Every structure is written in structure tokens, then in C-alpha cells.
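Every number here is computed from the coordinates shown, using simple stated rules; none is lab data. Please read these numbers as outputs of a predicted model, since none were measured by experiment. Cβ atoms are built from the backbone, for glycine too; each structure is taken alone.
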Structure P
């Protein structure tokens, strides 16, 4: 018996090859997703153990708690610990946002874990970013962090509570 001029065996072999190819694509996709999830979790764990980052975050959090609205005043003296803490925090967010944008990290998981902190920091640091861009005349400084914060502000984290 022949179908379209080919034997049944040919079509069975072609079908098996096609199904195998689809399966391989799925496995590659699933492994990539799993690797992104693992990388994101490792990142968050590392952030909690990085003493330089946790110290910097403590300073930035202290500035939040003291009600400071415009952190750009710390641009006047780059030797201040507050300036260094702000830069460390911003560099960390820029790295994370770049990783999310390039799909090295899983955005959904990171958003669920760090949404409130990132948005609070964005609101506090936005004026600092605008001012440092102006002073250095580099419009792209911290653009990845800005991209992520603005994206998340447009689509806030949903409340899971059904109450």
C-alpha cells in the first residue's frame, strides 16, 4: 500500500521523527524554564547572603524609614556611605532587570518574591536616577531597572487572597 507515492513504512518513520522532534523541543523548553527558575531562586538566596548588598539595603531602607523623598542630594558627595549604598542597590537592580529582560531569570517568580521591595525602592530612587543621568549626561543609566519598575507598575502583583 502506498500513500502519495510513498510506502506506509516511510510515513510511519516520518511521523515518528516528527513526534520525536516535537518532544525534543518541549524538553528543551522545559529545561530552559527550569534553569531560569533555579537561577532566580539562587539569585534571591545569594542576595540574602551578600553582606555588602544587605548592608547597602539596610542603609537605603533606613533612608526610606526616615522619610527621605529625594535621595539625589547624596550625589553631592560620592564618598558618603549613603551614596555608595544607593549605587550598590541600583547596580543590583540593574543586573536583575537585565537578566529578566534577557530571560536569564524568571520574572514571574522574582516578581512574586520581591515586588513590594522593588517598587518601594524605585519610588525612592527614581529622582536619584534622573539627577545622575542629567549630571553625567548618560540617558541610559539604570534603564533596565526603570524598564522593569515601570512594567511592574503597569501590571501590579495580583492579590492571591480570595477573602
Structure Q
């Protein structure tokens, strides 16, 4: 048990493993049922995820990110590209990644939903690039950027 709580460390380990894998609660529950083993409720599973697993993942992410940025010599050359959740003009989300060209490390990722840009899918990559560059420029000096031929980005020179 975790001191001062009624939470078993084994339960947190199960939740962490399934969240990182990722395995849904429904699949995990099916497996435990097939093995005739008891499992926590979905509400408890989600609570452990919210209050233990994801805060720990976020702390580790921010620690690694600050170490990475601290070990990079400025100015950097950055490669930037966006990936959509679906092709064509029906995309809801775009994730834009910035990769430092010398170390090949991902420095940051910006995610933009089309509701942030007037519900126009064609505008979400450009908004993501601007969001990403703003975040990276606040941490390190950018010497050069390699980017694809997105029409809005070419015009923004």
C-alpha cells in the first residue's frame, strides 16, 4: 500500500502498464475476467490514471525535455512537419513536431484542433507550426528551419 492511502501499489502498476501500453480498460477487464481474477472498477482505474499515472508521466516528460534543451548548443537547425488525424479536408487534429537536426531529438510537439482556427482543416498545420516555433524559441535560439511546401507556410516567410 501507498502510505497514508488505501491504494495498492500493484493496482497503480496495472493501471500504469495498461495506460502506457496502451490497453483499454475494457480489454484489461476482459483479460481479468477470463483469468477469473478480480479487477478494480473502471471509475477507480480512471482515478488512478488521473491522480497517479499521468502526473508521473508528465513530470518525467518535462524533466527529460529540460535536460534535452539544456544540452543543446544554440543556434539549432530545426526540422518541422505536421501530421493530421485524417487525410484531405476532414482533419480534426494536427500534431506538429520539431526535430533538432544534429541530435535527431524531438524538441517539442504542438497539437491544434480545427476549432482553434475557425473550423478550417486547411489552417491547422500553419497554426501548429506557429505554436511550435513560439514554444521552441522561448527555450533555444533557432538558426534555421527545414519545412515542407505547405502553401500558407511558404507565404509566411
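Among the shown structures P, Q, from which was the value 4.8 of distance in nm of label points 7 Å out along Cα→Cβ at positions 41 and 89 calculated? Answer by label: Q. I have 2.4 for distance in nm of label points 7 Å out along Cα→Cβ at positions 81 and 137, calculated from one of the structures P, Q. Which structure is it? Value 2.4 for distance in nm of label points 7 Å out along Cα→Cβ at positions 81 and 137 corresponds to Q out of P, Q. Structures P, Q were shown, and mean count of other Cβ atoms within 10 Å over residues 33-40 at 14.9 was computed from P. Of the structures labelled P, Q, which one yields 0.65 when FRET efficiency 1/(1 + (r/R0)^6) of positions 9 and 65 (r between Cβ atoms, R0 = 30 Å, to 0.05) is computed from its coordinates? Attributed to the structure labelled Q. A value of -12500 for helix-only ellipticity at 222 nm (-39500 (n - 2.57) for each DSSP H run of 4 or more, over all residues; to 500), calculated from one of P, Q, originates in structure Q. Which of P, Q yields 18 for relative contact order in percent (Cα under 8 Å, 6 or more apart), as computed? The structure behind it is Q.
Quick check on the output: 4.3 is distance in nm of label points 7 Å out along Cα→Cβ at positions 17 and 113, derived from one of P, Q. Which one produced it? The correct label is P.
When distance in nm of label points 7 Å out along Cα→Cβ at positions 49 and 129 is calculated for each of structures P, Q, structure Q gives the greatest result.
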